[in-house]
Structure 1
Amino acid sequence: MNGEPIPTVLVHDWLTGMRGGEKVLEQIASDHPQAPIHTLFHFPGTVSAALESHPIRTSFLQRAPLLRSRYRYYLPLYPRAIESLRLPPCRFVLGTSHAVAKGVRKPPGSLHVCYCHTPMRYVWDQQDAYFPPGGGPLAALRRLLLARLRRWDVATVDRVDRYVANSTFVADRIRRYYGRAAEVLHPPVDTDFFRPDPSVRREEFCLAVSALAPYKRIDVAMAACGRLGLELRVVGTGPERARLARGAGGGGVRFLGRVGAVRLRDLYRRALCFVQPGVEDFGISAVEALACGCPVAALGRGGVTDIVADGRHGVLYGEAGDVAATAAAIDKLRNMRFNPLDLRAHAEGFSTHRFRHQFRQLLPEAYGLTS
């Protein structure tokens, strides 16, 4: 490069699978095919070939013992690890962050734009959902570590020049915890792939697609469907799998684990409804369901309020953890009529084409669109 800055560097928290954050990164990266991706650690083969085709630069955590099975235990080292990344001279740092990527040290003279999925939930307002209750030395140590992370998170706010939030809910969180304004750009959904099939008939089961983590409240969906005598099929894996399976009892819940895209699309097409009982920062799965003509029953808080209009695309209901309200919403929904093509038309407003176009408009100078 002869000392000349490269156009763009990409930054991401970690590369361990293709979840919503990685799909956003994939769309941004597709417009910058030569840009290196700097990240805390990368498990080769776990993300798309498109992302793997980029030069991937990792931190010292890449060499940490038992990283694949224990990477969450290294959380206290994440701030130091992200600050250890040495980005090459560049014009633009385009980061996608739900943890510490926003705290990377940018090269002098560059513009850092952060697509923020959320300020760290487990640091700010959802500690009880992520960590077991109780006292003792370990709980005290955890509180100290989380307080330290909060201080670091605030201290690094101004390393970002422009924040972009994935929902109005997250924009409010950024304003509340960081004291910064954020533009809202909903994440991309592959509405070309996720689409209805008129030949497929709806069946009497509800569908949840989620990481199996405490804050997702899949236990509430299980209990609500049990009250109604409806089968619940759950797509996803996570640390709550064993506990949820014990709570499932003799039947009524099928844990499907990870499924391929074709099977997931078929489940969306056949399900009576998609159930989302937890507070999501956005909710890509809810959009995928709508794109396949499947209505949504969801807790009416968080990013889903950018997606679902109550009575038009499904049913929104009241309090988190309320089994009776969740069951009532599902029961109400199954007695309503929804036009799958109307649901799909609404979902198309969240397409990958729309995301890429609007991202370019948010940052025209990075795409040579300014005169």
Structure 2
Amino acid sequence: MAPRVDEFWERPDPALAAAGAEGEWLVARVRLFAVTLLLITPTYKLIQYPQIPVFVWGFWVTFGAWLAAVAIWLALRRKFWRPWLGFASSTLDVSLVTFALVTFVFVGSPLVALNSKVTFEIYFLAIIATSLRYDERICIGAGMLAVAQYTALWVFAAFRYDLNDPVYAQGLGEYSYIDQFTRLILLTASVMLAYAVVRRAQRLLHLAARDRLTGVYNRGQFDLALEFEVERAMRMGHELSVAVLDLDRFKHINDSFGHAAGDRVLVEVAARLARGMRTTDMIARYGGEEFVVLFPQTGRAAAAVRVETLRAQIAAFPMLTPEGQELTITCSAGIAELPTDGLDGGTLLARADKRLLAAKRAGRDRLYSDDDELACQVEA
């Protein structure tokens, strides 16, 4: 099912963002390798025919692309990743191809650009690479930019030059309106294919990363997203909080009403928690009746307010067993904050879990978010 327009432009959730960052790193390595190989041909032609302008410009355009590839590779190697980098790098890939074709128009012949057998095909590599970012916005944006830029190039050349003049056709083939129109169709088809690949990859990632019972993320995917968000928060100076929630007396529900009732409770609690999340938040089932929530760009106080609201909503509406009996569900929770409670995901989870256990010992159905609360409990 296609996303709504308002959902389409939202930032991907932490799981997809982490996958997109890995994809951007892969694209950077492939880009550098491919451009390095592509630099061989224009370098050879420049050495052999230094007096021919089209070969001179072909070398410098390719060399510029190589420098850009090196810069992006170095930035990602040093863990410099931003949500906008996928847009910027894919736009650069497409625009460099267009710039090369425009250069051919002015220093060579318009038919060098319009009948290009190598440079034009790089558009397809750039469009295919967008599917590795797990972000359909990048796919559509870069793909349609390629279509728009090549259309503008074609229109300019058609109005500026007499493309049927035999002077331009010497050794370059003839100008064909149908061929150019076919190129635009193929570019558009490649955008549609890349978009379909992204959507399918998202669905497969969704299936692999989700808990089969509740539909929220599983432990493995949460750990990956937590590592990614902690690194991003430390680098950019953002706040970040983690919450651990555990259902109170869940074993009693299984023993008294059966595992089917327990499963229904887990599914309903997960659904209520998920409805209270922002797009950038992430909820996962961490094991048994325990859930964890990741709050990017959120401090301890704001996270505590939201978790307390969710706990109250869960307790306020009883759930029904398969036999129709009402069950009032409560949960206990602990919260930890970066960097106050730790500088890595494992330490944050351990601190949040410690506060959860303290909440259990204090009588359950409560939330602890800092050590002052634990101290008050010990004194009491």
Structure 3
Amino acid sequence: MADAFDLLLIGGTVLNPATNTKHKLDVGIAGGRVTAIQANLPEGNAKKILDLEGCFVTPGLIDFHVHSYWGVNPYGFDADPICLATGVTTTMDAGSSGPINFLGFRKLVYEQARTRMLAFIAIAQHGVFNDPGELQNLRFADPDGAAQAVADNRDVGIGIKVRMHRKSVGDNGRAALRLAVKAGEASRAPVMVHVGDTAISMEEIVDTLRAGDVVTHCYTPQQPSIIDESGKLRAAVRKAHERGVIFDVGHANGHFDFDLVQRAMGDGLLPDIISTDLHGRMGPANPVIDMPTTLTKFLHLGLSLEQIVAACTSSPARAIGWQDRLGSIEVGREADIAALQVVNTAHRLRDCVGGERTAEQRIAARWTIRRGQVFPGKC
């Protein structure tokens, strides 16, 4: 008897960097999990068939930097609807909760959302704030509590977050960074460090980080950036990357400059992870838009589709040690899948410093599949 599928994906090209797969294959799904991947799967017993001709069938996209603590943290927004319309099946909240209110994130966001929403936990007790900044007074730092929250919630808490810009930490940047690394060591988890407008040098920041720690907003034009005064990639940044420090885009509305990205990439620093940093304070001039738009910028800048998909699937999964369950389409795994299409139409793109580019192609999310449930794309 032929296999029975709740959902059968036909006609698409499976693009799965984790397994070096780029072939026209069908994907069978039952009980919310992938049950078959091969050419010409039988259609007779499929309850629903989705024809993805012209699409790339990729693992569900992972947005490594968002703020999804909606209604609680000032940066939070209702991320679920936009994720499920743009191919994103997993997000990492970047420090909207701290050790005092993390259980609220678990209850109100992780347990309620259809998107899988994981979290970096801030060393600041209540998570990231706007004004005043969360660590302008170090009495609000609780690295031991943050480490314990990660250790006690390995299914949700996946790392430690610290923001290093002056508005957040004032003159406490050096101490805050060391407290974050202490929490990372205690919890055996990566530390995500927000750079841009920091009081201490980029050299000191990257030299302090361990292999596996993450520099987010890596292409920020805010000083000190990863580019030095002569327009070259800083030697310390190159060395940090070579020893395993991870560089994440974290676009947001102030941390992406086309010219700077081109210089850094031309000097050898390609992004390890591509993320949006979508949050609730973006405003109407938001240049990020969504994950497909952010990915399109890197297609325009010369990355291959394979490199781009890896940077939002297998690479972020590996960064948090979840490569055994996220970032790949494999039999037995949850059916988290994106159907992406490269559309040959001119598309205007904006950075955060007034720069504009016209791309001749754009990446569109036609469908998002989360645990086998199908959501139409926002194209």
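Quick notes on this one:
- For 71 (volume of the Cα convex hull per residue in Å³, for residues 282-345 alone, calculated) the corresponding structure among 1, 2, 3: 1
- Parent structure of the calculated result -6000, given that helix-only ellipticity at 222 nm (-39500 (n - 2.57) for each DSSP H run of 4 or more, over all residues; to 500) is the read-out and 1, 2, 3 the choices: 3
Bear in mind that the values in this text are calculations on the coordinates, not laboratory data. Small disclaimer: the values here were computed from a predicted structure and weren't measured.
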